[in-house]
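Please treat every number below as a calculation from the coordinates, not as lab data. These numbers come from a predicted model, not from an experiment. Cβ atoms are built from the backbone, for glycine too; each structure is taken alone.
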Structure I
Amino acid sequence: MVRSIRKRIKSIRNGIKGVRKEAGRDPKLQQYLSLAIGAIFLIYIVDPQWFLILQIIIFTTLMVSFELFNAAIEKLCNFVEPHHNLKIKDIKDVAAGAISVIGFSFTSLIVTQYIYLLIQTYFV
């Protein structure tokens, strides 16, 4: 039992370490986190609606997860085939496509929240 708990704690530490490493290297990840923090701050100041904040937190978590999966796929592909390969390029393009879809949804959510707050603040 104690051994199992230690393994889980070590696994969590390794996970946090991986996220910190990638967040330090990936500007897109930093951009999404900054955008989410800014949106949460604006919502909290203008009209603290916890549902909106929760939406942004969930989308941010989803976006960060997709970015980390994409980074892992790219690193694995580069390890398996360090030279240019069309099949590897296709794999990386599909992973990047998934990021683009979720990124577009995330950005749409943030923009919609900003517009909603502006309308609510100035016109209601």
Structure II
Amino acid sequence: MTQFKDGEQVASMAKELWETVLSDEESAAMVRKIGLSVFTEFSDPEAYIWINADEVITGEAAKKDSMVQLKMAWEVGNGLYSDKLGLTAAISSGKMKVKGPLLKLMKIVPLLKRAHTIWPDVCKKHNVQI
């Protein structure tokens, strides 16, 4: 198994993760009820992803208006997805920068718990070690 090779791979895998999470109607309904859209900018490697209840966009097209904007190193994102780093810890340590209503963002913690169960399979499928 290898590590993540570039931003394109990171974006592709993150997109696969969130499309899988949101394919569950209960998860999508939660995001829809909150009215949440999230733009995330990763660094090292650089990747972008935009998520709402109905759509997951990556690359330059992901740079669009959103309720919440997140900025972090990919190492932090991988930690969040793999349950090696909690959302609250990432924010309070300054490893993740947040713009927008933090309380609405915190409502997606149950979705992260679902992501924790999916992420290892996504990594295995792409021959990436987490």
Structure III
Amino acid sequence: MLKVDACIGCGLCAQVCPFNAIFQFDNEKRIMFFDPDRCGNCNYECNKICPTDAIEGKPDKAELKFEYAQCVGCGKKLDYTVKTAEFLYHKLEKLYEHPEIVYLCDSCKHERVKEFPREYIKFFGGVLK
């Protein structure tokens, strides 16, 4: 079963599927294809890796489209979907004072970190120079 509303389009399931029954196509949008006809005798790796438990057993046949997140600093398209960014934001907000970093590209993240270096080092590790 596939819980369409729970899927965030992260693509982890596609990376671990040994039969390519789940695959993603990245272009203007991320498209996730679920094809249970291609499922083989597996250990349901897709179920185990899904961070939102969107897949239970064999997934239903589906084609899901996701918008990419955009950097709020410069507008660059990020490598992950809006729903993935929202998921990460909610996970980070419980642990870190600046969860908005999930909405920044690497370049803008580096600039933003300069504003709160001690907090960044405390959370992510490293040494201040």
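Highest-scoring entry among I, II, III, by Kirkwood radius over Cα pairs in Å, is I.
Structures I, II, III were compared on mean count of other Cβ atoms within 10 Å over residues 14-21, and the highest value belongs to II. Determine which structure produced the value 18.0, 52 for Rg and Dmax of the Cα atoms in Å, for residues 38-93 alone, calculated from the coordinates; the candidates are I, II, III. Structure I accounts for this read-out. Given -32500 as the derived value for helix-only ellipticity at 222 nm (-39500 (n - 2.57) for each DSSP H run of 4 or more, over all residues; to 500), which of the supplied structures I, II, III does it correspond to? Answer for the origin of the read-out: I. Taking 3.1 as the value of distance in nm of label points 7 Å out along Cα→Cβ at positions 86 and 110 derived from one of the structures shown (I, II, III), identify that structure. Here the read-out was taken from III.
Just checking, which of I, II, III has the largest value of distance in nm of label points 7 Å out along Cα→Cβ at positions 22 and 102?
When distance in nm of label points 7 Å out along Cα→Cβ at positions 22 and 102 is calculated for I, II, III, structure II comes out on top.
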